[in-house]
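No lab work stands behind these numbers, since they all come straight from the coordinates. Please read these numbers as outputs of a predicted model, since none were measured by experiment. Cβ atoms are built from the backbone, for glycine too; each structure is taken alone.
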Structure P
Amino acid sequence: MGDVVDINKDLIAASSTPIVLAILAEGDSYGYAILSRVREVSGGRMEWTDGMLYPVLHRLERLGLVEARWEVAESGRRRRYYRITSQGRAQLAEERQQWQAVDATLRSVWGALASAAPAPGAALPQGG
């Protein structure tokens, strides 16, 4: 497992919709299982809390991107299961394109920085 990374709140907020929709595209799920899946797919680098996840799920439900239903688990506990809607799948496809564009741009910029970086121990140019 990777180290937990202190990810900026803005980045967490921006990525929460595509992450939740992608997890639900794998199959219906409930809160704790979604939190566990985020931890799993991030290699332990992202640790979401209930207080972060449920507002996202409720917003996605209000937008018609997910639907919720109550079920009784084998343990006898009631769980609220979420499933992605067809509108949610369309939104996920759009989000995926946008994130792939951002990813490609960042990789390109960081690749250019890496190739332009001075060799370790090299003197940096003096600015004027």
Structure Q
Amino acid sequence: MNFVLDNWYLIFIALASGGLLLVPTLKGAAAGGVSAAQAVQLINREKAVVIDVCEPEEYAAGHVGGAKNVPLAQLQERLPQVVKNKAVPVILVCAKGARATRAAAIAKSLGYDKAQPLAGGLAAWRGASMPVEKS
């Protein structure tokens, strides 16, 4: 007990640094979305459909292999035509992740309950050394 009383500041510093190490993990969980590795698992195991919500020029410059291009502005009209089965997981991708998050909200409003953005977008996909196609 004397150790705790004599070294309370060391214990405080240890708890504070541990808490700060948890912040990125908690932020990632709050932001939602799937990582590149989780996306690959969904594609392989559950036949997830990948929708790239970038503009056609961005899509042509590089996209996730097998992704279908549906620009964000056209998502509400075209998504039901591109993905007919609403029970299949849908992974939405853009360059950095912001448009994909908006697209996931639109997809969920259309009834695609398993729609999720790719966290970090195509940049995170490339960062994880996943293959990128060009058209």
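The value 12.4 for mean count of other Cβ atoms within 10 Å over residues 81-88 was derived from one model only; which of P, Q is it?
So the calculation was done on Q.
Here helix-only ellipticity at 222 nm (-39500 (n - 2.57) for each DSSP H run of 4 or more, over all residues; to 500) was calculated and came to -19500; which of the structures P, Q was it taken from?
Details: P: -19500; Q: -16000.
The read-out comes from structure P.
One of P, Q was used to compute relative contact order in percent (Cα under 8 Å, 6 or more apart), and the result was 27. Which label is that?
Working: P: 24; Q: 27.
The read-out comes from structure Q.
For which of the structures P, Q does the calculation of P(r) over Cα pairs in 5 Å bins from 0, in percent return 2, 9, 15, 18, 17, 12, 8, 5, 4, 4, 3, 2, 1, 0, 0?
Value 2, 9, 15, 18, 17, 12, 8, 5, 4, 4, 3, 2, 1, 0, 0 for P(r) over Cα pairs in 5 Å bins from 0, in percent corresponds to P out of P, Q.
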